[in-house]
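Values in this text are rule-based calculations from the coordinates and carry no lab data. Quick caveat, the model's predicted, so the values are computed rather than measured. Cβ atoms are built from the backbone, for glycine too; each structure is taken alone.
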Structure I
Amino acid sequence: MLTDISPQWIASSVVALLVLPVMLLTVAYLILLERKIASWTQDRIGPNRVGFSFGILPLNFHFWGLGQPLADGLKFLMKEDYTPTGTDRMLFILAPALAAIPAVIGWAVMPWGGYLRWGEDMVQVAALPINIGVIYVLAIGSLAVYGVVLGGFASNNKYSFLGGLRATAQMVSYEIPLGLSVLIVLLMTGQTDAQVIVVGQANAVWNIVYMPLLAVIFFTCSLAECNRAPFDLAEAEQELVGGYHTEYSSMKFALFFLSEYLHMITACAFFTLLFLGGWDLPLVHEPAVGGLGWVVWKCLAYGAKVLVLLALMMMIRWTLPRLRFDQLMRLAWRSLIPVTLAMLLMTGLVVAMNWPKWALLAGNVAIFAALLVIGPMIPQGSVENRRVGLAGSRFSPQ
């Protein structure tokens, strides 16, 4: 009977049934947005011809190319589902599912709309309102590597295998500074509940103001965990043909594609939760507990922040060149991990001494200044991997 079902269970079910289709539709149009951003950075027009007639309906208007994602989806469905000879068939089929499942469930704890007043009760607008939501996101995100590794291993292709090895080393390396960054935020806020962390920033100062350097590190690690450029070494076309998904086609490849963009959405939503105040907007005094109108407003504010961060990820892809693999690993082990450890010690000192939060900003500035001083003193490694001077260029002393 409905009277026996708790209001929170009903609210969580509604959020799950609404958010998942919205995210899947968002993924489709994020692909179009990325293609348009790529064309804009390269001074092209981009896809603008596919409407909704698909050559069947007598429509001459192209709707600005908004039918392109639907055409791409139909292409994935109609392509041949090819399995090469010599593959480990079971793992080859299982790998795309293992990549997609963590991406589909990782967003569940995101507090999209704060608290909703439900009669005399108060419910959270989240699909999975648990008090260890931040730890849940880290745990689910760490599972994404298995699909990539198994896909590269099961393909019986040397390029796919190398892509899987690269993905393993990269994700393991960048999970350390990512986890330390989250630990620093938990130490600063004293909470593991995602909703409480957002409420602590609402109508106040966002965490990015106190910890700007940490926010940059977290965003960098998110790019690496999502295999986004300039950290997309696991699927580098110029080196590995396509990397771990070289042998995949049709809907198996589409699942890898889907999981990458869903991980991007989850990463941006997680960044918004930790550093950008979640659903909070400056100069707007949102109540922590509100009616349905406030919930819709908060969801729109949260979604707008996530879209801005997604556009930033895409701009980075089409702006920065891909790193070399030794540069990728050196950035993690010789830069990000020592810096996050120093920031962890600094945050622990501030919390233990009960200093005001503005001391965290001073600590960020001090660590950044120390980096500028110590960085040039660090040994650069073997000469084989250094930039080769070219006569007449700005990199050559000749």
Structure II
Amino acid sequence: MTKGFYVLLAAQFLSALADNALLFAAIALLQEMQSPNWHKPLLLQFFVISYIVLAPFVGSFADALPKGRVMFISNGIKFFGSLAMLFGMPPLYAYGIVGIGAAAYSPAKYGILTELLPPSKLVSANGWMEGSTVIAIILGAIFGGHLASINTQMAMIVITSLYLVAAAFNTFIPRMPIEHEIKNKNPICMMIDFYKSFFTLWRDPQGQVSLAVTTLFWGAGATLRLVVIAWAGIALGFGLDLATQLTAWVALGIALGSVIAARYISLENSIKVMPAGILMGFVVIIMVFIKEWHLAAGLLFGIGVLSGFFVVPLNALLQHRGHLLIGAGHSIAVQNFNENLGILLVSGAYTLMVKANIHINHIVVIFGLFVILSMTAINQLYRHHLQAK
């Protein structure tokens, strides 16, 4: 790995730490405001809508400028959103502004991997990226939940400062050559270009399967954090601070699963990890039988290991196919569009279930069955591609 990669890793860690701490600080603010319970999952939807709306433009933006500069600008937008929340903007709207920065940030942070490193290093690099991101999720959840339970204003000040530090690290990322100039800056032409990239990636057999899996993973994974918080409150009697610590076990498991995948799974064999996703759905359903926090932590850790093990190789495969077919920034923008559409739909379904007062155990079972059936369908799609060759 190059020195530039480790600078990128540090910048990504700090930005992800702030993002995840901010989510739980925003949840605490909603509780202070006595907002309805269904407003908490609504935070995710306000955050990810920017990924979907801006998807046709952020890929071209990331490919047309040095990606370190794109990350710097994006962290500036995140800083503004966090500052707005600190000074009293409603959490849903302020978190939506942070989502704009995150939408622009993502194609650059992943796209630059294919510029800094050869294909043979991509699975390993993704393992490092996912591992550091998961550590940021763990610390962000614990730090954000704990600090916000003591003093939300102090939590917001610290989180806002983290975005500034992350932006400072962005300035040290190597300036790489621009590979894909924007040929036409007309928004309509950019949308047409995006949807051409969208269909190109979906029509590629390996791109299609890896894109379907990563879309499912992020839709389910983002919603699972909120499901665990609600479930821990009822099944274990945990408040926000302890519940956020419990979600950290999922993230810790993802870190281990990512490391295992990076060590033992090559880019050529990445498709073979899909059964781990089906198994994860069955493990999720076991949650309804757990009443003791040690068992809950172990189970959630297992869910995380399976998640990291199957998503990291497929994420690397998707980046590789996208880089070859449509360019790194375009590829990540298409990936983000699909993954965040998945988050929007899955978290939206969860929001509706909470609003309808469906018991959390029933929601957990529905959630697990959805993962099992979806991963089984994707696995069958892959087998169909093999038979068609």
Structure III
Amino acid sequence: MNPTLEIFSQGEEIVTGQTVDTNAAWLSQQASTCGFTVTRHTAVGDKLDDLIVLLRDISQRADCCICTGGLGPTSDDLTAEAVACAFDLLLEFDATAFAQISRFFAHRNRPMPASNRKQAMLPQGAERIDNDWGTAPGFSLQHGRCWFVFLPGVPSEMKHLFQERILPTLSTRFLLQPAQLVTIKTIGLGESAIQERISSIELPVQVHLGFRAGADEVQTKLLFPFAYPGIAMTTLVARFAELLGDYVFAIDGLGEVTGDLVFEIDKLMTSRMLTLAVVETATQGLLAARCIGSHWLLAAKYEQSTTRLGQKLAVEANSGNLFSTAKAIAIAMQKSSGADFVLVQLYAGDDRQFNDKDKPIILYNILLTGDDFHQSTHSVAGPIKRKQNQAALLALDLLRRYLQQSASK
């Protein structure tokens, strides 16, 4: 059985919602990857009694606890004091910690406020965790069954300390048997449609299935236990991918580094030394912005409406002839840009439809690859920003599908 771990965040700004607790989410991912079973997230405000009660409770039920926040120099930073009170320890001055804090200010040519001395007061018997990225040293100690780690709440400092000071020691303190997570990334299918497609698969009892739906993709997650047979794992994942078809744009967790949709497109465009130009309407520049920093994007053009584009090319632009319009636009763009591929995104519907969340627009995408055209049509509804985002993703997905399909031939 994997050791249990709790995450404990301190700060009034956390419990009141003024600050989103991204630390807890990040630490959970790290701990789960290591092989811990994360059992709880707890947030407590700047109340000493509440902190003391929680620390005592955690010491009796968890194998490990990572705490963030409350290590600063001000009166509301109560972590070290709460630990001392909860576990009947004295606070002791740590000269090395004080020297590090003093050096932090000296290197910045700033006087050190007297209040910062408080950060060098650590509970008796605690092991100092040196902080090269800020003024607050962390510390760790064992009490009851639990090994506690106390880290600064500033996310950048917390991440550095965890990765460089804590992570290397975890395998020496705990018997960790990490599960393996495989994530199948899809675009164009909702969770219910995915569930229907994979319903015929008999999932082994040891394998856990889950879903995560986001604005840009839907992830189908398969969690395999430690030491699950590799061939059985890849066979099961392949079965899922087969049923989900070309909606799958990447599979994470089997060794290959994967990313979002544009990341996968970038790998394919770069490896084949291809270039792209885009023309967009509904996406209003977002399609090109999604590809920011990509050397293969040679040109991008935005027009407010399909009709205006059609008029410029003397092509009738109406919903019955949009693919003809898109093809003419693609040919003209290819001549002017010199790009290998041209991606054109048009839509049918007036401004009123585009701005009405209850009315859909029809997207018409054309991809020109040499002398060949590839096309897709989609109906997109919802608020204007959703329409814009989906239009960009679905246009780029046409490019992704062509690149992956042609690469497999």
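Which structure, out of I, II, III, was P(r) over Cα pairs in 10 Å bins from 0, in percent derived from, given a value of 5, 24, 36, 26, 8, 1?
The value was obtained from structure II.
Who wins on distance in nm of label points 7 Å out along Cα→Cβ at positions 15 and 47 among I, II, III, i.e. which is largest?
Greatest value across I, II, III: structure I.
For relative contact order in percent (Cα under 8 Å, 6 or more apart), which structure out of I, II, III has the highest calculated value?
Structure II comes out on top.
Out of I, II, III, which has the highest value for mean count of other Cβ atoms within 10 Å over residues 71-78?
Largest value of mean count of other Cβ atoms within 10 Å over residues 71-78: II.
State the single structure among I, II, III that was used to calculate helix-only ellipticity at 222 nm (-39500 (n - 2.57) for each DSSP H run of 4 or more, over all residues; to 500), giving -11000.
Label of the source structure: III.
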